[in-house]
Structure I
């Protein structure tokens, strides 16, 4: 089966990329203002998650708990526990004989991820659209225009931050903690290939157009149309990723 190509390059600095990934982690797994004291396992999970989503580890690359423990200044036990959690979340593979490695996604995997994401995110919008306040929506529109204004600078990480924040706004408005948790896991899996896909020309502009249509429908109070636009946006993202990362037709 075909797997994701790794031939992308970044024109932006490692520090900016890391800041963007750290913000993505906070948006997905943040505690919404609650006091939270992470354990060593939580810390290891976060640091390894950031390495995976930020592309510091290549798809299929072996993950040594010894090396990661040394990098993070932790003992092997919390690192191994964190790797097992990441395996449960679908970001890492575990083989009893070969150990841990970065998950490789096929075209079929991506289709399945997007099918689940579309169904659940549209449900989240249906549950929470009435809770979205006009200032929130106007802020997201303004941020969308901010990204557009910087297109000459290839604002990949700025776009990714805005993309996740807008979708996270929709998901959290549902008020359903289980739905939020499941979609955070799905979005983490999506993050492993979203960074790579965003380097392809035209992806950002197409996504911004979709976002604008969704936000305008919500501002108009046309929630049914907003659901349709959201579902179409997620389909557009899936189709674009399959073509960009696997070639014409998204071979499996």
Structure II
């Protein structure tokens, strides 16, 4: 169903969240906006029924314990352009192709949003967290862009989400970071830590050994570049409020 209805501020903010993270789930939207899951579900369904969001969902999602993924439609992108919100035109144009993206790509974007929320919960709302799309204008940034770049007054680091990637690809990415560090193309006072997220402990041990080997090969130590091989983007989260 298509609609020309005027959206309220909360609905526009949901569209802007989809612009930033590409695909929304009920869980992630509820966490992002600090609202109940029922409220998040209702908000997404209203935008879906009015043509502002599309949905990726099939019967296999339930078997895999996956929730529906919502994305911006061309109607939503046209609406956001009309509002003149100073959004990046290249990013808006790229959002026109969300419907045809692969399941792996969509799942990765959902994982990025989840990691963003973990970092924000742990470090607070004042921390700067940039997604890959937002890093595109940063001069000298490593390509392909990291999942997240995080900076506060005390530290800054990249987040690399490896999912179930073959270790060969993760090792290649580690070498890419070392090459980028040695290129001097970057402009920070110190190079950001590289936080590589890997779920399996055995894989993490293999990657730690590989990092040590490559650092030795390139005569580098932790005063140059630091790799953190961790099970999640933030290893320590505040205790939940009961």
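Just so you know, all these numbers are worked out from the coordinates, no wet-lab data involved. Small disclaimer: the values here were computed from a predicted structure and weren't measured. Cβ atoms are built from the backbone, for glycine too; each structure is taken alone.
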Inset, instruction - State the single structure among I, II that was used to calculate distance in nm of label points 7 Å out along Cα→Cβ at positions 180 and 204, giving 2.2. - result: II
Legend entry - Among I, II, which structure scores highest (criterion: FRET efficiency 1/(1 + (r/R0)^6) of positions 52 and 188 (r between Cβ atoms, R0 = 35 Å, to 0.05)): I
Inset, instruction - Match the computed value -14500 of helix-only ellipticity at 222 nm (-39500 (n - 2.57) for each DSSP H run of 4 or more, over all residues; to 500) to one of the structures I, II, and report its label. - result: II
Inset, instruction - For relative contact order in percent (Cα under 8 Å, 6 or more apart), find whichever of I, II sits highest and give me its label. - result: I
